[in-house]
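Taken together, the values in this text are just the output of simple stated rules run on the coordinates, not laboratory data. Since we're looking at a predicted model, the values are computed, not measured. Cβ atoms are built from the backbone, for glycine too; each structure is taken alone.
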Structure P
């Protein structure tokens with residue numbers, strides 16, 4: 001067997017009920033949810049376990065909820081699994097990866113992502129920004145198309161480069177709409193508007209990134225025990241200073257997920273374990289390389305199955 005990478009999902013993977021089973025079956029996981037409730041001073045665990053869905057889907061709640069669920073699963077998995085060669089996370093999931101790598105204490109991470117969600121939600125007035133998934137166009141064509149559409153008043157940029165033929169664009173509402181129309185004419189198989197509250201991972205988020213930097217100054221970002229393959233560069237980071245700079249840039253920079261996975265494959269990674277709710281990253285990794293071994297840890301059953309297979 002080659003090298004292993006453990007990866008953590010971002011927004012879009014949340015669902016009501018997530019984490020309940022692992023909290024009921026693991027003392028370690030239950031402790032993570034209890035710590036989040038205490039740190040945030042509100043019952044985040046109840047929101048994860050019981051909803052309501054519309055409240056869970058608010059960005060400022062989704063971000064700490066997904067982080068907490070992923071770290072709870074990680075804590076129980078880590079107690080029995082071999083240490084990985086690399087960790088990575090998709091957007092918000094990078095914070096879960098940093099906790100796993102020992103760069104961020106969980107209490108600090110949950111405070112930061114709560115603030116991150118609030119800052120991102122407030123960065124652009126509701127209705128002024130949008131995101132859409134473009135299926136079936138290559139990166140170069142879509143990048144040129146976005147550049148042609150963008151003006152001084154309207155912005156549209158590549159936001160999530162997920163896998164071949166799946167790229168998310170982000171920007172002003174009018175910019176995304178215009179780019180979506182051109183993408184269809186250029187041969188995109190589908191263009192799917194995303195139900196999000198803002199133009200995440202676009203330059204319109206720069207004010208949120210600047211404010212996040214001040215939040216990060218109040219926590220200790222340590223050197224990572226395990227290399228963290230960062231979204232902004234698709235390269236491994238270990239130094240606390242490098243990681244902090246990457247987290248600030250990440251808010252307004254594209255998520256280079258396909259590039260990150262390809263870099264890990266080039267280093268000899270042949271086994272990926274997605275740790276967290278849903279299977280979004282598992283699907284993307286399989287589209288990037290069908291030969292990769294991909295496993296999932298999302299509840300006690302999948303955790304036990306993955307440990308057996310590893």
Structure Q
């Protein structure tokens with residue numbers, strides 16, 4: 001433990017934890033479990049993952065919780081299975097069945113044509129059971145209360161929508177797909193819209209998030225693995241180097257920024273990490289005009 005990492009500082013054990021979430025758990029369930037495993041209340045998550053879904057969920061621990069809102073997690077990747085021939089109330093397998101239609105006659109060229117139309121910059125109506133707020137309340141809460149919810153279409157980007165495999169199961173067609181998309185894109189809505197465009201309906205039967213921003217399944221551990229080795233995936237310094245561009249600063253600059261002063265800008269865009277000669281992240285900076293000012297001081301002088 002260095003002088004900058006006293007137990008009371010929030011730096012001990014601080015960092016990002018990348019969890020490979022199990023199906024059936026909410027993101028809040030994961031946070032609650034991690035708090036117990038790491039014996040701290042200071043745990044938060046960056047974006048939710050549906051209970052049905054598995055895969056990458058990014059959590060911040062101790063002082064790194066302050067970093068979560070600054071992370072650039074604008075791109076995501078998924079592996080999913082779409083079932084053509086059945087539409088549901090939630091656009092996934094957890095909803096009630098709305099209609100079953102024989103999809104056996106749907107051809108691969110027809111599927112490819114509609115997938116292409118759902119790729120690129122598109123306007124997408126989110127799934128009705130999403131977490132989007134309508135008049136201050138979550139859409140999914142209104143749906144469960146029996147209210148009608150009409151969500152407006154939003155621009156999203158689907159940079160990749162590839163069909164890897166097709167399986168004909170009775171009157172249904174199951175498609176294994178991989179999707180890379182912008183934040184705010186609903187893969188359930190892609191399944192719904194693909195089925196609707198083909199005239200047979202569709203819904204999502206499996207969803208696994210494989211990447212969020214720079215964090216992949218290679219960084220991730222299950223909760224069972226975390227129980228065996230209760231520690232973060234990336235300490236706060238490794239997290240900053242992975243998640244942000246960085247700038248090397250000297251000891252005098254580190255001292256200055258740790259005391260809340262600003263540095264001379266060097267022309268870097270967006271939020272970036274200021275790294276001292278010892279490899280410690282002193283602050284996250286953003287340049288405006290003639291100043292590179294901190295948006296988060298990771299190691300303030302008061303914690304030493």
Structure R
């Protein structure tokens with residue numbers, strides 16, 4: 001028994017609340033099995049008062065999306081001086097901003113696709129770049145709001161200028177990279193294995209592919225050449241360190257085998273709060289590296305600190 005009191009922060013009020021509740025429930029159960037004293041906290045606007053009264057030894061951050069992984073909750077935890085898991089204020093805010101995170105990662109030598117950040121209303125009826133390209137909200141996760149514009153489409157998607165769009169006015173337009181969906185977890189200062197994500201019901205790794213039963217298959221380790229496998233590990237660690245991530249992060253990539261030479265390998269983004277649901281990627285990657293789910297979470301709790 002460790003004797004540590006861990007507050008598992010879950011739920012929240014972003015569009016990713018259901019995912020966070022699932023992550024939090026799985027983490028709380030596993031941490032209890034590891035011998036921690038666990039309090040489940042469904043995060044509301046009064047979270048600072050709740051935590052000040054609770055006085056946990058560690059806050060395990062199982063929140064996803066805005067407020068939970070953008071530096072906001074991290075700032076509250078810093079103010080309360082409660083050690084917490086995952087990345088700190090600056091890295092969380094930076095990684096959540098896809099456009100600025102790409103600038104930092106690209107400057108560190110990580111291969112990224114050409115892109116531009118725009119106001120969605122400025123796109124209008126003219127393509128902002130030659131199709132195929134992807135439009136994605138700058139500050140959302142779980143593939144919410146991602147639109148793929150295929151080659152041959154006559155105009156940008158109408159939803160971008162409609163009242164139905166609910167993901168903010170700032171979007172990133174990025175050249176579409178065909179090929180395989182690959183991801184790599186980083187744990188502390190070490191890149192773990194590379195996993196291939198094979199969507200089974202949709203053409204790309206969207207929300208349903210991520211979280212629905214049977215939505216995707218994980219190939220861990222990925223069946224790719226040792227050269228590409230190592231390049232992904234190097235770039236995942238480069239991005240993790242350049243952005244200033246701490247604890248566990250996960251970087252996503254696209255690999256087009258039909259590109260010139262060894263093919264085209266592109267870094268897409270880093271996730272500072274990877275999902276911890278039964279269908280999530282990081283637990284599968286860690287398992288392939290010899291870490292049980294409980295051991296992975298214990299490492300994260302013992303790694304927790306302030307001033308991250």
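For this structure, a couple of remarks:
- Which of P, Q, R yields -15000 [helix-only ellipticity at 222 nm (-39500 (n - 2.57) for each DSSP H run of 4 or more, over all residues; to 500), calculated]: P
- Answer label among P, Q, R for the case where semi-axes √(5λ) of the Cα gyration tensor in Å, calculated from the coordinates, equals 32, 23, 17: R
- Among P, Q, R, structure where distance in nm of label points 7 Å out along Cα→Cβ at positions 50 and 66 as derived comes to 2.0: R
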